[in-house]
1. If distance in nm of label points 7 Å out along Cα→Cβ at positions 161 and 185 is computed to be 2.0, which of P, Q, R is the source?
2. To test your reading of the models, identify which of P, Q, R gives 2.2 for distance in nm of label points 7 Å out along Cα→Cβ at positions 73 and 137 when calculated.
3. Assign the value 61, 37, 34, calculated as Cα extents along the principal axes in Å, to the correct structure from P, Q, R.
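Since every read-out is calculated from the coordinates, none of them should be taken as a lab result. Everything numeric in this text was worked out from a predicted model, so none of it was measured. Cβ atoms are built from the backbone, for glycine too; each structure is taken alone.
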Structure P
Amino acid sequence: MPGPTFRLRGFDIHKTYLDEAAQADLVEALRPVLRQAPLFSPTTRFGKKMSVRMTSAGKYGWYSDARGYRYEPRHPDGQSWPPIPPQVLSVWHELTGLERAPDCCLINYYGEGARMGMHQDRDEADFTFPVLSLSLGDDGLFRIGNEERGGRTESFWLESGDAVIMGGAARLTHHGVDRIRFNSSRLLPKGGRINLTCRVVD
């Protein structure tokens, strides 16, 4: 059974939305995606290498380099992105209530010491569509800020199986992951956290 649901600054947090069996099934569904589109280490537009490794599935993949942040139709190696796993699409439709499928499922892997600075998801064409985030593996300390950079923030731990919907007034709120509790979960054999972020791009 899914855990409790609560709202924080417009973010809808569904605790343990995926049970242990569903989490393990999703990890298996991601393996062929990662084989076809291997994880890579992007750099920010300022030239700094991100501590998170990433790849994508769907029509587009999110990308970052000296040219800036954007969506690309192909992996850096040149191949098309693999399809979004049906397990992910099922959660998207259930929690968003939308018939339209996401164009991109960004896959971030947080190893020991990895983090994600405060940012907005604003590279999409239409901000009326929500963003879905799914957590797998180690706990991540998730920080929520404000639409404008700076000001008071609030943090809580995202655990394996948690789902978050960012929509409405919260769609452009700054957020990030300060750190993970490495090896706090046994889901991933080598430890770490996988975060899946689904977005409508066009």
Structure Q
Amino acid sequence: MKNGLNSGVSAKRPQPTLTLRGFELFKTLLDADEQNALVEELRNVIRAAPLFSPMTPYGKPMRVRMTSAGKYGWYSDRSGYRYEPRHPSGVPWPPIPNAVLQLWQTVTGIDRLPDCCLVNFYDADARMGMHQDKDEADFGWPVVSISLGDEGLFRIGNATRGGSTESLWLQSGDVMVMGGDARLTYHGVDKIRAGSSSLLPKGGRINLTLRVVD
């Protein structure tokens, strides 16, 4: 197993493959076996808390289906964006898989564990508009993003809307850390490259986003 993923926090935080506008990319940090094992763990999460399409505050359903694991789940409806302690069905969110928590510790080097693991599923037509992750109490904690399945074209902007942007393709097994100056940088997913991965039998991309909420 790479980087001590199944043995707790690694003795030394690995060096990112690439840093772009403060976003740290750990390229294919998860090997094929680790990706498959993680997908199986996520099937259990989705069985306990099925995927759903939240409504935006503007009255339109999001194009990405999602669920969560952990103390809180991210949620959206006409009232706005926020974290909730329960799935829309009323059940508590399932625990964050241990492999995900260990991966968080590996790439951040911090002991404080995330409160939320947001699970986003993108089909071939799904997108995620440019946005900031700003529904948390303390922006001093990083956000960690894990990519599984088909490649996604990830776009990085600026601390405010507009201006020049840069993009890169995120592949299955890639891990991104958004901390420091990058923590409130606008970012989004413009395109899914359908069929670029065989990890998910029916295709699509899963993105896990780990956040400290409180």
Structure R
Amino acid sequence: MAGERVLHIIGSPRGLRSRSTRVSRRLLARLGVSAEELDLHATDLPALDAAAIEGRYALVEGREVDPIVCDRWRRVRDTIEHFLSFDTVLFSVPMWNFGVPWRLKQYIDIITQPDLMFNVDGNGVTGLAGGRRAILVCSGALDIRPEEPGEEMDFQTSYMKAWLGFIGITDVRIVQVRPTYGTPARVEEAMDIAFQEVDALAESLLRAPRV
């Protein structure tokens, strides 16, 4: 991963208490890379309100748009270009009510724009973020990882994989941190397993060349 630009998107507002963030930072340390961190709960994201959405249609149609709305869409484009400027994107994703935190969903809604993050033509949808790698560190109170009872309730990992595929990212590595609720011994065991998984992931990423 030498020379790659890495973005670490933090979906939890809990700071150092976030288990997904702790595991992600362990991975970065093992990789020996310096990542840019984007703490979504401390970031001023452009709002997609009614004025912004109507302004988008007006811009596409070539109609006059309020300067404030134009500035908001400039910020949207800047946010998309920032995301696309990285080779690898690491997501720290806690599970909230079987899905992703609202602030992460807001970020995804902002950057998933036609002609900027994906194209649609007669052949279907083409994601414009291809050639990048994504790493998902997904934590959750319940141990509902694949092949475990309750896996059908995991709309966190499945949603992130589906969205990444939609924008063209198919090289997706996943580390599960589960369960994060229970006895102290059970939770620490889950953390130890996650640390072992990211250590192994780091070794494989450092060993294998990008293709």
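1. Q
2. Value 2.2 for distance in nm of label points 7 Å out along Cα→Cβ at positions 73 and 137 corresponds to Q out of P, Q, R.
3. R
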